[in-house]
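Asks: As structure tokens, here come the structures.
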Structure I
Amino acid sequence: MEAGKLAEAEAILTEGGQLARSAEDERAESRVLVQQQFLELLRLEKEGTEEAAQLVERVIPVFERHNDHEGLCRARRLQGTLLWIEARAAAATEAWEQAAAYARQAGNESERSEILCWVGSSMLFGPVPVSEAIRRCERMRAEFAGNLAPEAEMLRSLAGLHAMEGRFDLARLLLANSDHIFEELGQTLNSAISHAVAIVELLAGDPAAAEKSLRSGYEALEEMGERAYLSTTAAYLAQAIFAQGRHEEAEQLTERSEKLSANCDLATQVMWRGVRAQILVSRGETGPAERLAQEAVELAERSDFLNHRADTLMDLAQVLQARHQFDQSAEATAQAVALYEEKGNVAGAAKARGSLATLAQV
């Protein structure tokens, strides 16, 4: 699945499941069921996470009976992924760390490294402050010991974190190193996920650079038949294109993101709403814009993705400013500043404080 050959993976898993059932091998069948859930998540073939979460609860006792550390690893990894989709980074990290421990017990250092990369993503998006997140990512990176694929993944998380502290040149260097590794390895799915580039370049104020990388990734994901990352990529691409003043194109991408994203994919649901609210403001439709921006804020409050929560407040603040509700706009902006500071996002906080200073002069 990592190579982006989703149809081929589906055929292999289907055959494996049939063989396991014929042999009445509950452990093998449970392993196949877990992997099928991962595939369905990539394709967004299920609207919610409840069925997959129930599967995790069913298969863990099976793996425990068989003392199957590999199976337990994959079940906990799936559990972490489901929590991640709900934008619950701290809980996802706990599940992934359990999965990584099982991977080590199973002697599967390759899978352990892959799981630690997800922990790195949690460091980027979740509540751990940037300075501590960088230290933890560097410690995990040091464990990879020449394992290039996970190193490339971790470089992306580190790039986003350094960008938050305003070190854009370093962030871009890390991204370039990551891209080079993925090109050498031919990791098409991983290389197509360009969200870290979007974070770096949008924070740096270069939406055109963000668009270039996002568009390439968007086209690659679409060709693979992948939907989960594609929906989020569409939302990031909408942000980059809106920032360049191409509002109609940005709106089309928010529609694409909305259509592709599952209701449980909280981060994506928040993102497309935020961009579309800004588009509505640009057309003078401030009432619908406020309702949509408020929806995004309320959704984001269920998450511990601090930057996403702050971003939604900034979107709402701009809508409120357009409606001449300056006190409410300042309040939302101040809340965003506090969240950026809690994360340690220096660049985001500085931008938000600039907006706050402008509002103080109104």
Structure II
Amino acid sequence: MSDESSIPPSRSPSRALERHLRAVFESAADGIWITSADGTILDLNPAALARNQLQAEEVIGRNVQSIVDQGVVDRSATLEVLKRRRQVSFVQQLGRTGQHLLVTGIPVLDAAGEIEQVVVFERDVTDLKNMRQVMEEDRRARRKAQEELSELNLMELADREIVAESKEMRQALSTCLKLARSEAPVVLILGESGTGKGLLAKFLHQSGPHAAGPFIQISCGSLPPALFEAELFGHEQGAYSGATEAKAGLLELARGGTFFLDEVADLPLEIQSKLLQCLDQRSYYPLGGRQARSVDCRILAASNRDLGDLAARKRFRQDLYYRLSGFELRIPPLRERPEDVFGLAQALLDKLNAEYRTRKRLSPRAVNLLQN
């Protein structure tokens, strides 16, 4: 039987294993420190050097206590192992980068059961810590929102895809709720594109006395003036060529409910005067009709443009603007309410997960990018 000495060095099993272990040590993503029984640093891998912003020559051969004294780390797993004579784990903070590491120190015992070396593994948990912090801040914001919006059913808001964690959005919702419960016949909703004017219009409708009635909506720039008038007020049979039968207008269909004029700034000028008359008199005539019909619905109008500025430039009727703006609801843009970003992203992700039957989650990096 031959022993290992008869095997060429390059083919020795122990040397092959040593090369393999060294390769693992060098390529490991986790930082690894090896120290002697008295705390002298014997070796550390590239991940540990990079994470701690160290050079091998400045630490190998030194006692780990000097690393703590220098402020490279706030505490040492090696020292804790030597003190307690057992495996330890805790979160360590790096002095040079502020990163948080989960460190585990493991004693290596000799045949007599005495500590011969200490091996320390370190893993960056900064992202996890940041995620926990974001989640805790999110929980605090939700508790605060629940206290300040006690009148609102927050689960109901979630069902309507409304996120209101920020002070600004909570104030807007509070105003919306007051307007919904008031007798205001006309409400103007203002906000940039994408701020949720349509959602707030539906919330206003569903939170008020007209909730049991229909919610009828039209985009004011979607039809030419002639068709828009017929669509809005309806027409009698024979009112114009092709009108073979009478048709109820949207105002009639909204009876007992809410009529929502989206992007009212796009309303043709010739229709604006007729809408003003309708609002002033609370009645209108269908095309070709001789009998006035009453307006029995709440009217909401929304715009992403400054109607006052348009009125000053005579691109929107001044008198109609005054008539619409008696009760205003302004929705702040997302850049003014960053507290809502995470909630909106999560709500969208939940919706997509449900639609595509997936279980995607926001990564710590994505959360950090959204928050900043």
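Any read-out appearing in this document is the output of simple, stated calculations on the displayed coordinates, not a laboratory observation. Treat the numbers as computed from the prediction; the structure is a model and nothing was measured. Cβ atoms are built from the backbone, for glycine too; each structure is taken alone.
Asks: I have -27000 for helix-only ellipticity at 222 nm (-39500 (n - 2.57) for each DSSP H run of 4 or more, over all residues; to 500), calculated from one of the structures I, II. Which structure is it?
Replies: I
Asks: Matching task: 16.5 is the computed value of mean count of other Cβ atoms within 10 Å over residues 270-277. Pick the structure from I, II.
Replies: Considering all the candidates, the number was obtained from II.
Asks: For distance in nm of label points 7 Å out along Cα→Cβ at positions 62 and 254, find whichever of I, II sits highest and give me its label.
Replies: When distance in nm of label points 7 Å out along Cα→Cβ at positions 62 and 254 is calculated for I, II, structure II comes out on top.
Asks: Work out Cα Rg over 2.2 N^0.38 Å for each of structures I, II, then name the structure with the largest result.
Replies: Of structures I, II, the maximum of Cα Rg over 2.2 N^0.38 Å occurs in II.
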